[in-house]
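Trainee: What follows is a group of structures, each given as structure tokens.
Every number in this text was worked out from the coordinates using simple rules, so none of it is lab data. The model shown is predicted, which means the values in this text are computed figures rather than measured ones.
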Structure P
Amino acid sequence: MAKLIDGKAIAAQIKDECRDRVAGMKAEGIEVTLAVIQVGSDPASTVYVGNKKKACEYVGIRSLAYELPGETTESELLELIAELNGRKDVNGILVQLPLPGHIDEEKVLDAIDARKDVDGFHPQNVGALCIGKPGFVSCTPAGIIQLLKRSGVEIAGKECVVIGRSNIVGKPMALLLLRENGTVTVTHSRTKDLQEVTKRADILVAAVGKPKMITADYVKEGAVVIDVGIHRNENNKLCGDVDFESVEPLCSAITPVPGGVGPMTIAMLMNNCVESVALQQ
């Protein structure tokens, strides 16, 4: 039986640590503030934004909500970001993705002051991660490192395989595992003999974006498997990139979907908001 890595419990620990730090800052007269911008009313985005607001409330972070209509122009959005960049009372700026098609996402993310980019998407923060300088790290990969460490999984010296090379998960995940002294291979849709590569992994991170693609044929006995995917199956039940039923008996530890990686993303966002104060000072 694999050990189930409980993302809900670990996320709750991190949020409690953040809450204590925020209370300490408040005692010194420092208020932490996150500005959240949503353009349009995509239902999934609305749920995510609501969860972020709830987490802010719990931790004691002031949140400013900017709910803009779907027809907001790119220049209006950039104007708002410029205003928030200049405000001393705003520590973090988050633009909920995806944006409507008429707005250039890259231009918008680049416009956020790197010192307020709590999502860790700005090129300056990505570059800092590459060369080991301080900066914000993308919340999902940062959360996965915490899941591993707080579950007692040793990363140093281990064969780590990441399936997926997105800018938000795959690439930063590989860099973070490298920073923890893992031996890292990044695989993707063009990788030859993918199963042979993934079967070498002591730690396998699946961020491929295809429901239940990773079956027992991809996994070495005793591996730790982290499932980043989130999908709805034919019965409308949540599932991940990993076929849990076939893979779980092989693993030493595995994250479930839901309740694994998901809750960590928002916990690490809260952590980034708290860290933002020191970065800006």
Structure Q
Amino acid sequence: MLLGAFMKKTSLVLMAAGLGSRFGGTKQLAQIGPDGETILDYTIRDARTAGITKAVIIVRKEIIGEVRAHIEQVHGQDHGCNFVCQDEFGPKRAKPWGTTHAVLAAAEFIDRDSTFILANADDYYGPRSLAVAATQLPTLSKQTGMLVTFQLSKTLPATGEVSRGICQVIDGELVQIIETGRIEAQQDGTITDYVNRKNLKGDTPVSMNLWAFHGSVLEPLSSQWEQFLLKNATSEEAECLLPTCIANLMTNRTLTVSAIPSSEAWTGLTNPEDYKTVRKTIRELRH
């Protein structure tokens, strides 16, 4: 298959259904760029530059109107985006069921015989990261996936502690992701892992949820979701998280994931105080 035809079947899937409780508002629509662009607008543009013209945006019912209007305003009527309400898929509850559930909510728009890139709507990955992901898409087949990793030092704020998914990579293959809390960059340049009481190297690979999969991954992910729901159907807080499900699939050899490093600096919105820093960082990077 010609690369152009292949990329036409590929989709960018953006997870934008979060409540934004720590941010204090709809961070998916926080205006970052000079013309009112949000982070997800930049990701859509970077994907298009890489040859991916289709997008699926996963939202909540209460914000779908705002998000759709924003996309039409920034990208025009012929924006190539489909919209999915995660909270209308599966059991209803106030809090979203997690990232695995989000992916499955978008399944109707994902070609099972092609590939898709999966990203967070409130994380800025940079154009080279999307290009790296796109170049790997033709190599993906059934039971394979890909994670773009970032250097830990390029994902840390100037002050404050964060959690990061520390990746173990052997010969280019992702072996495991260890979710590690209380990581902080010190003024002298060292990076401290307070939980494990040690320093971490700046080039340690971490996951920021920029994945690519063959569409066939939806079937084993659906099985993971069903198992999760059997145990947590009445819970108001438990989340079916994609890294956990991917780890389970890697353990039973249902899925092999390659780890592809990116040299980009990551930035993203979590708390209100992030806004000015993210806005300044992205404008400088894109300039």
Structure R
Amino acid sequence: MPNIRISTDSTADIPQRYCDELGISVLPLTLLYEGKEYRDGIDLTPQQMYQILTECTTLPVSAQVASHLYTELFERMWREGCTDLIHVSINAKGSGTYQAGCISRDLFYEDHPEAKDAFHIHIMDSGTYSMGYGIPVIEAAQMVRKGAGVVEIVGHIRDWVDHARPLFVPMDLKCVKKSGRISPAAAFLGDAIGLKPLITFEDGEPKIIGKARGEQKAVAALVETCLRERKPGSNYAIVHGANDAIFREVQAACAKMDQPPMTDYFVGCVIGINTGPNMVGLIYRR
């Protein structure tokens, strides 16, 4: 009988309850700030990162998953009799995490040639961020519980991430400007006249697909875009930062959907560096 396991990295932003319930292994990226290293989600919570982002003059930076963490994961799965490990990684265009996983897999097989035919490590580049690959990872782990095979599960993940739409609105543009997602001139003008950009990722690259003036119109534009684009009946999630009032507005507006969100969650440390703590978004499948 196959023994299929699912793993990912911390930028998938999967709420811990799903990891605990479904046995999803999560490898943390590293965050660097003022000469110190932090493991994403372990040494530093999203709420602690929001405080840093509010006060900092220079943004923290993120680094890929350390190679030894991949090695430890592969060693553990091999010892536990895993026949197939499906690992879904953060967009390879935005991080070296995917490449590090591929290299670590090759080195593991060099050290354990006997594992090559018995333990298959499938490393997938999601091409996206946050619950854009977190949702299909959760669904993949649920499929394992229901007895689905590797080909079906991998196909489901690939189809989902190929159609994933992470759409977010930063309500202020401080971090977006510093991270380079928007030019300083555009950010200055946006803040001055209250324009809020709707930002997504296409082909792994950031793209502004709309603008709205004021917070209420930005929330309306966010939800209306999701209503127009989302595949009916598919899971979606609300992502938010420290602005509870804006989160509640989006939550109320989602009553227009054909079903409630599968979850809502605080934007993780790595994504929060680029969006800032005053943000809200929807993650869905087109």
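Trainee: Which one of P, Q, R has semi-axes √(5λ) of the Cα gyration tensor in Å, as calculated from the coordinates, equal to 25, 24, 21?
Mentor: Working: P: 32, 21, 18; Q: 25, 24, 21; R: 33, 22, 15.
Traced to structure Q.
Trainee: One of P, Q, R was used to compute Rg and Dmax of the Cα atoms in Å, for residues 63-158 alone, and the result was 13.3, 35. Which label is that? Write out the running numbers ahead of the final one.
Mentor: On the way: P: 16.1, 51; Q: 15.9, 43; R: 13.3, 35.
Checking each candidate, the match is R.
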